[in-house]
Structure P
Amino acid sequence: MQKIINYISIIEEALKAISQKKEPEKLYEPITYTLNLGGKRIRPALLLLANNLFGGKDETALDAALAIEVFHNFTLVHDDIMDDAPLRRGKPSVYNKWNTNIAILSGDVMLVQAIQLLAKKNHGSLHEVLGLFNTTAIEVCEGQQMDMDFETSSTISIDDYLKMIELKTAVLLAASLKIGAVLANASQDDAKHIYEFGKNLGIAFQLMDDVLDLYGDPKKVGKRVGGDVIANKKTYLLLKAQELATGKIQKDLDFCLTTKVIDDSTKVERVTTIFNTLNIKELAVDEMNLFYNSAISHLDSIEADYEKKNVFENFAKSLMNREN
């Protein structure tokens, strides 16, 4: 994990050079503000780590790593508008601090900046890297649209949900790893395996999030337990319960999802009881483990130094054993 921590520090320093003040101020200040809000910086760090895994040089991959982080933050600026979210990492979101028009325009510039960073070095793999980035950017938008569509749809399947989290969350992690591999001239097979490792790990990560939202320790999760239940959010847990519930259990679940006569705490308690009756937590963890094990299988298939690969496995284990 120390290697990842070191790369995160490199990313933090390099981001400061991007977020210099420019004119017009109201266009660029929100970008600086956004990049200074912090974040885990996991995606760009993993890009550098994947590049290192296949013998690449950090300086060759740094601009691409920054591009991934700028793009990720661009999506957050626009997501906050769509979600009407007033806060981002405990601070006012960009549209809330300035206004919606400024947030849209500053976000647009961040997207262009990401592409500029990717194209900064004219290397032999530039065409492949830009193609992968553009495909991934479209997929992230597709995932976001699916997520918004789910809010008003009553016919969402578990397969639909898994596809949505693959596109909205997992493919950017996967692309980050593959770009790092491509820049290091990894073989096509190894680049594919590192991509699949990231994609499957990303899906497992989101499934773990679903479980922690209801079953996590609120002091460690850092938010109110049961927020997804209160919002009737179509998570794996809810969709699996709707798939399995019959008779009285189905009626009780439907009541909890539609009634306005019970308070939030009672709703969470009753839905949790239904989930426990149907063993939903255990089924979600089983599903998560399927994707996690698939990720590790792809990692094992990579032709690279065992010690370097072990860093990725330890990182994956830390994600799956987290409590927040």
Structure Q
Amino acid sequence: MMRSLSMLGLIWAVIIGQMPCWAKAGAAPAGFVLIDRSTVRLSDLFRHLGPAGDQSVGPAPLPGQQIIVPASQRAVIAARFHLALKNPPHNAVVIRRSGQAVPIARLKAALAPALADAGAPRRPVVSLINTDSPMIPPGTQPTITTTDLQFDPSNDHFSATLVITAPGMGLEPISVYGSALPGISVVIATHTLQPGEIINGADITDALVARASVPARPVRTIASVLGMQVQRAINAHEPLSSRALASPVLIRKGALVELVLHMPGITISAHGVALGSGSAGDVIAILNPNSQAVLQAIVRGPDRADVVPGSVATRHQHPTPYYRAAEVQ
């Protein structure tokens, strides 16, 4: 936002609070001046003033905003301060005050108590419409007060005024509009997830999401989906649905599998060929390429399965094995 610094305001500030300065000054400082204080000084407008440049000319713009001081206005200021200019001012000076943005989350938190008092849903998801982050002096913490809040329970919309202040600035009111929708705690993706990815802790997080945006069979806890495999693309910040996830396939059809048979006091290990795919705990058929016998086995890990206790070998129906006997160690 840009606002012109009023000539009348600057002259008034000079008349009531400044002493004459007979210092010789240069008329052309940099065309853009960045400051981090609440007042504009003579040194922001003229060069080579020495200690006299510390005199205040008037209020600085709000943090993050700027003012333009035209050449004609600078000439008036120079005359009021009795500055002996080498050359008359011929250019405007843009004075910008540095600032840091107040996080939108801080604005929402400030609205929460007033929304609760106005009858908003419990644990609402607050959205702000067309609200830019207000600016405060760098390194400061804002104080935010909510006033004039109006809440419409028929559509969960609200309007309010937030009064913001911080050290080095006065009160700055801003109008805000938005909605406070019923929320539900679910698990969302922290970034885009592609089919086939295995979910780890960095991929997901807890979040409060508007109930209307939650898919069918939402995931409610992180622990329940760690190690699961993504079945379809999931966008960043999208709530996870259990329908989009599955246990990862540990054995694929046609893979060479370590087959383990557990018997009292003895464990026998051999190799076979998977006749189907399976995830942990699934029961699939495993072919012995040498004998063409088929056993039922429980998937225990990547390309590893345990023979189902009591499983009876059957004859494989296809005469051609997946592998020749010489390929199986």
Structure R
Amino acid sequence: MRKVAIVSAASRQEEKMLDNEVELMVPLISKVREETGLDQTEIGFTCSGSSDFLAGQAFSFVMTLDAVGPVPPISESHVEMDGAWALYETWVKFQMGVIDTALVYSYGKPSPGSLQDVLSTQLDPYYVAPLWPDAHAIAALQARHLLEKEEISLQHLADCAVRAGTVENHEEYYEQQILADPLRPADCPTYADGGVAMILAAEGKAEELCEKPAWITGIDHRIDTHHFGARNLSTIPSAKKAAEKAGVHKADIDLAEIHTAYTVHDVLLRKELNLPLNPEKSSKNHPIKAETLMASGLLRIAEAARAIWDQEANRTLAHATSGPLMQQNLMCVLSGEKE
């Protein structure tokens, strides 16, 4: 397998943003190209992740290519997924041996509407979507299930909310009114417009572009069924399988950047992966405070790479998820050393 590393990343998140998608991405893409000294003609492949549904127009990603530069023609692809899956497609492209450098980016603008209601359209069209449950209600369904089975506790949720910074202390958490039983506002995400861009390079090129490349030593993604009645809501098989294939349990992880919008998902995923429920090191920009559809997962990977560049960690885990109740999961293990 070819060794591939992340050599530069730039991101932006704001709860109120007036930019359109092109204006959002131009400074981010420009920054990573300037940091590596590459211009677009030296980048072998470009892959993006976004949502035409969220943008409200078909093939909206084509418009955003103006941020990359449409001339001269480039080798380009797109996924209607979080940018973490664009990174996976790009990693596969590297393994095919046809590129040595790549640009990956993703973005989302949930500010124009109510994202938790829009997400209802991705539910089972026959049995669930006609009920029109919003995203908070779906997460609350799983939280209630886990509480009734005594697999988690309200204390776990409160601890997570305090760690994430959505409340200052436990007293403030318990004073909040129930939003979607048993979840409180501190258990649920706010939404932010934002984007992320990064440059990847293969062994031999990565060392030229970055003093300490963040090497991808393991990556995998899996999916569970979208039928709620066919799933065990007490577990996340796709996350376990992806972690196993990516080699998460074989490595000493210094820092885990996990993409969980709700406290219940944070607690459940940490239990599934045997990660500390209250780690000493936590994400600097936790998506529980700012969820950016189509970019939060790639943002976790960027933050995991940044921890290596800043020498805060030598081996990191980045996780991305998509779909209701963490239906799809991607695991990416990064290391400051080639393995």
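Laboratory data are not the source of any read-out in this text; all were calculated from the coordinates shown. Everything numeric here is computed off the predicted structure, so don't read it as measured data.
Looking across P, Q, R, the calculation of relative contact order in percent (Cα under 8 Å, 6 or more apart) that yields 18 traces back to P. Structures P, Q, R were compared on percent of Cα pairs over 26 Å apart, and the highest value belongs to Q. Which one of P, Q, R has helix-only ellipticity at 222 nm (-39500 (n - 2.57) for each DSSP H run of 4 or more, over all residues; to 500), as calculated from the coordinates, equal to -9500? Only one of P, Q, R returns -9500 for helix-only ellipticity at 222 nm (-39500 (n - 2.57) for each DSSP H run of 4 or more, over all residues; to 500), namely R. Structures P, Q, R were compared on Kirkwood radius over Cα pairs in Å, for residues 82-145 alone, and the highest value belongs to Q.
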